[in-house]
Structures are given as C-alpha cells and as structure tokens.
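Undergrad: Several structures are given next for inspection.
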Structure P
Amino acid sequence: MKEDKDLEFLAFCKNEDLQILVDYLTTDKDGKKRYLETLTKSNAYLQCYPDHLTSMWEDIANEFQLFGGNTIANCIRKTGVTYRTILFDVCNRMKVNYNKNASIEMIEEYLLQKILTDSLEQMTAEDMKKLVMR
C-alpha cells in the first residue's frame, strides 16, 4: 500500500462498514467480480472475509488506491494513488470548485455540497415539495 494518512481511518472502521467498501471494490453493480480487482485473491481476504475485515484494513486501502488509479499507470508504478489524488480526480470530473491546498475534510465538504446542489437542481417541484414536507 502506498502510505496514505487519509486512509488510516479504515483501521478504526466497523467490520460491517468495511464489508460494504470491500463488496463495492470487488463486485460491479450486477454483483459480478470486477476483472481487475486483486483483493479477493489475497490470503488476507480468504482468511478474513466477511467477519474479520478490520484486521486487513491495509489490504482494503491498497485495493481502494488501485481502484482509484489508472490501470496502466498502476501497472507501471506497481501501486495505486493516494486518497487525495482520488478525491481531486472526482472533484475535477464533477466540476467542483476547490483549493488543492485545502484540507481533505474541506475538499470533501465542497464535493458533498456540489452533489447536493446538483441533486436539488435536478429535482422536480413535486420532489422538492416532498423533501421539504418530511
């Protein structure tokens, strides 16, 4: 795993939360195994899935870094990319206005604001009314 202080929080996650992440990283929307994932082939996965994922958080972080990186570039550099790099890529694709020097938390907040704003803009008047009435 590429050293990444922004993913160290995974060490403190609940097993069920890690399972959601692992399942997302290893299977597509149809429930089929992703072609390029490597996690399910690891000894750690075979020993820990699904009940002891907390003990393999570094393997999960590594898979996340690979998932967020470019496949060809990952092969060349033999590693994925940091969470910060992944976050920048997502923000750029979603046209989020952010400062690269801001904290991860602040950039995540900008991203969440953009997602909320885009969602609200796409809502019909009826959907908006339902949302407000809750």
Structure Q
Amino acid sequence: GLLTETEISRKHYEKSWGSEAHDVVVNNYVLTDEGKKYYKAGKETNALGKDTGGFCFGKAKVETITNFTEPSDAMGQKISRVNYTYTVTDIPEWAKSDDIIAASSKLKEDVASAQNPVSAKAVFVLTNKGWMHERLFNKR
C-alpha cells in the first residue's frame, strides 16, 4: 500500500441522550516507500493555504482543444478560457483498484479516459514561456 496506519488513541462513549454507544478512533498515517514514489508535496492546499500534498497517478495529455475565447486582458495578464479533452496515461495499478476508484469519481473518470477522453475547461494565462494553466501560474 501507499500508507501505513497506526491507531494513536481510542475513546469509548456510552449510549447517551440522542446517540448510540460508539468509539472515537484517532489514527496516524505514514507514507510507505511505495507511497513516497507517488506523493507530491505542494500539489494541493486547503482553504487556509496549508499544503496538503497529493498523490500523482499518471500523466495528463491534452487530446483536443474544443474551443477557446479570444485572449483578453484581466488583472494585468492575457488570459483565455479553453474547453478541451484529455486522457491520462501511465496509471499505476494501485490507482486502478476498485477501492481507490470508489473513493474518487474524478479518479474513475481519469482511469477510464483512455477509452473516453475527459472534457474539461480552464483559464490559461499567457507567460513568457507560452500558455499556462491558471493553477500552475503561481507555481512557476
């Protein structure tokens, strides 16, 4: 697997007004060597801006540009809204498992993209290195 799970604490609560008896369990998760191959720090951030990282599971490739808006200026940048399709290749076996796919409809769509390219839309920003997806713009 990608993670090892260790129980840190467990507290039992008896049945009380409005709730059944239950345990509250706190677990700690640590990346395995296999998990370290696929985990990328800085992949995602939460609402507070804290790095939550993420697992990378393949390489996205744009297949078609369906349409785009005429590039225009917005907040000092040249931008264009783009509709496109993409496929994901080099997907490792762990990402294709039923348990993993069941946890994420987006992953299910990406795994199936070889047979059915995914439709997407995004804003692209013109940089000195060409057009860049808006999510990558501040990471350059």
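Throughout, read-outs are computed from the coordinates displayed, never taken from laboratory work. Predicted model, so just to flag it, every value in this text is computed and none were measured. Cβ atoms are built from the backbone, for glycine too; each structure is taken alone.
Undergrad: Quick check on the output: 23 is relative contact order in percent (Cα under 8 Å, 6 or more apart), derived from one of P, Q. Which one produced it? Before the final figure, lay out the partial values.
TA: Values: P: 23; Q: 16.
The value was obtained from structure P.
Undergrad: Suppose you compute semi-axes √(5λ) of the Cα gyration tensor in Å for every structure in P, Q: which one lands on 38, 20, 17?
TA: Derived from the structure labelled Q.
Undergrad: If you work out distance in nm of label points 7 Å out along Cα→Cβ at positions 19 and 51 for P, Q, which one comes out largest?
TA: Ranking P, Q on distance in nm of label points 7 Å out along Cα→Cβ at positions 19 and 51, first place is Q.
Undergrad: Out of P, Q, choose the structure whose coordinates give mean count of other Cβ atoms within 10 Å over residues 59-66 equal to 11.8 when calculated.
TA: Computing mean count of other Cβ atoms within 10 Å over residues 59-66 on every structure in P, Q gives 11.8 only for Q.
Undergrad: Here helix-only ellipticity at 222 nm (-39500 (n - 2.57) for each DSSP H run of 4 or more, over all residues; to 500) was calculated and came to -3500; which of the structures P, Q was it taken from?
TA: On the way: P: -17000; Q: -3500.
Label of the originating structure: Q.
Undergrad: To which of P, Q does the computed value 1.8 (distance in nm of label points 7 Å out along Cα→Cβ at positions 27 and 43) belong?
TA: Going through each structure in turn, the value belongs to Q.
Undergrad: Given a value of 5.2 for mean projected area of the Cα convex hull in nm², for residues 3-82 alone, point me to the structure among P, Q it was derived from.
TA: Label of the originating structure: P.
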